[in-house]
Structure I
Amino acid sequence: MTLTPRTSFADPGSTPILVAHAVSGDAPRWCDEFESGFRPAVVSICRVHTRQDAVQRVELGGLAAAILLADDHEIDGLSVLRTIRSIDAVLPCWLLMKNVTRHALQAALTLKATSVIEFPSAAAHVTSAVRKALIQNG
């Protein structure tokens with residue numbers, strides 16, 4: 001096993017939220033806006049760019065939520081969500097997809113996605129939903 005340094009994971013004493021997104025397109029800018037919506041709150045955004053890194057981070061545990069920006073190339077949201085559910089059945093997960101089809105929506109709800117939102121959407125909307133979920137879950 002090779003250990004890779006993970007500088008983007010949660011800082012001690014903060015509430016970690018996983019954000020899995022592609023490295024190109026609108027996703028990085030959207031993530032910047034999403035992250036800035038939590039300042040100055042004690043939330044750390046753990047950004048990952050591959051399915052493998054997302055799964056590894058969920059396996060470490062301690063996450064408060066996960067945001068999956070699915071682009072079907074770098075991040076297959078349903079596949080990542082399916083794997084997350086095999087590791088953690090209750091982690092709040094928001095799935096943001098460019099083309100929300102009926103099939104994808106049914107699959108995501110079967111996998112108990114907290115919400116399925118068409119991407120791009122207002123980052124402030126998702127920030128507000130995550131903030132409310134964090135407050136409700138303590």
Structure II
Amino acid sequence: MDPNETMTEALAAWLRTAPALADLRALWVDDLPAVPGCAGLFPAGSGVTARRENLLGQRFARCRARWTLRLVLPHGTAGAPANARRLEALADWTAAQSAAGLAPHFGNADPAAETLTAAGGLEKTGDEGTATYAVTLTAEYTRQLC
């Protein structure tokens with residue numbers, strides 16, 4: 001991750017390479033226009049899930065960060081199955097990228113133990129034949145504190 005980039009910006013840049021999102025008009029950070037074919041990535045919080053210290057006195061924190069990716073997509077008889085396939089493809093791609101070490105890294109220790117997952121579904125339908133889908137992206141990583 002570029003040190004001048006936030007975790008959210010790094011994740012957004014990586015998501016823009018996802019084949020399941022290739023046909024989107026735009027992927028916004030912390031914003032989402034109500035236009036079909038757009039997506040917005042919103043930080044949903046992060047925190048420490050565990051702390052440990054090794055024999056050398058080095059301290060580590062196991063962390064979890066979450067984001068919500070909202071997609072505004074056409075919805076209806078033809079759109080729903082395609083949208084479900086898109087969400088499944090995004091989840092599969094995320095898992096494969098994470099397993100291969102190609103997803104963004106947020107920790108500074110133990111990169112082999114980093115994981116990034118995606119899971120989501122329909123959030124709401126609109127009157128204009130669109131629907132908003134929400135995908136929760138969860139990163140688990142380790143940071144060395146000192």
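Work out the source of 39 here, i.e. which of I, II gives that when percent of Cα pairs over 18 Å apart, for residues 35-114 alone is computed.
I
In terms of distance in nm of label points 7 Å out along Cα→Cβ at positions 83 and 99, which of structures I, II is highest?
Evaluating distance in nm of label points 7 Å out along Cα→Cβ at positions 83 and 99 on every structure, the highest lands on II.
Taking distance in nm of label points 7 Å out along Cα→Cβ at positions 43 and 123 as the criterion, which structure among I, II has the greatest value?
Checked I, II; max of distance in nm of label points 7 Å out along Cα→Cβ at positions 43 and 123 sits with II.
Given a computed value of 60, 25, 24 for Cα extents along the principal axes in Å, which structure among I, II does it belong to?
Of the options listed, only II reproduces it.
The value -12000 for helix-only ellipticity at 222 nm (-39500 (n - 2.57) for each DSSP H run of 4 or more, over all residues; to 500) was derived from one model only; which of I, II is it?
I
Figure out for me which of the structures I, II the number 13.9 belongs to, where mean count of other Cβ atoms within 10 Å over residues 27-34 was derived from the coordinates.
Corresponding structure: II.
Quick one: FRET efficiency 1/(1 + (r/R0)^6) of positions 19 and 51 (r between Cβ atoms, R0 = 41 Å, to 0.05) came out at 1.00 when computed from one of I, II, so which one is it?
Value 1.00 for FRET efficiency 1/(1 + (r/R0)^6) of positions 19 and 51 (r between Cβ atoms, R0 = 41 Å, to 0.05) corresponds to I out of I, II.
No lab work stands behind these numbers, since they all come straight from the coordinates. From a predicted model like this one, the values you see are computed outputs, not experimental measurements. Cβ atoms are built from the backbone, for glycine too; each structure is taken alone.
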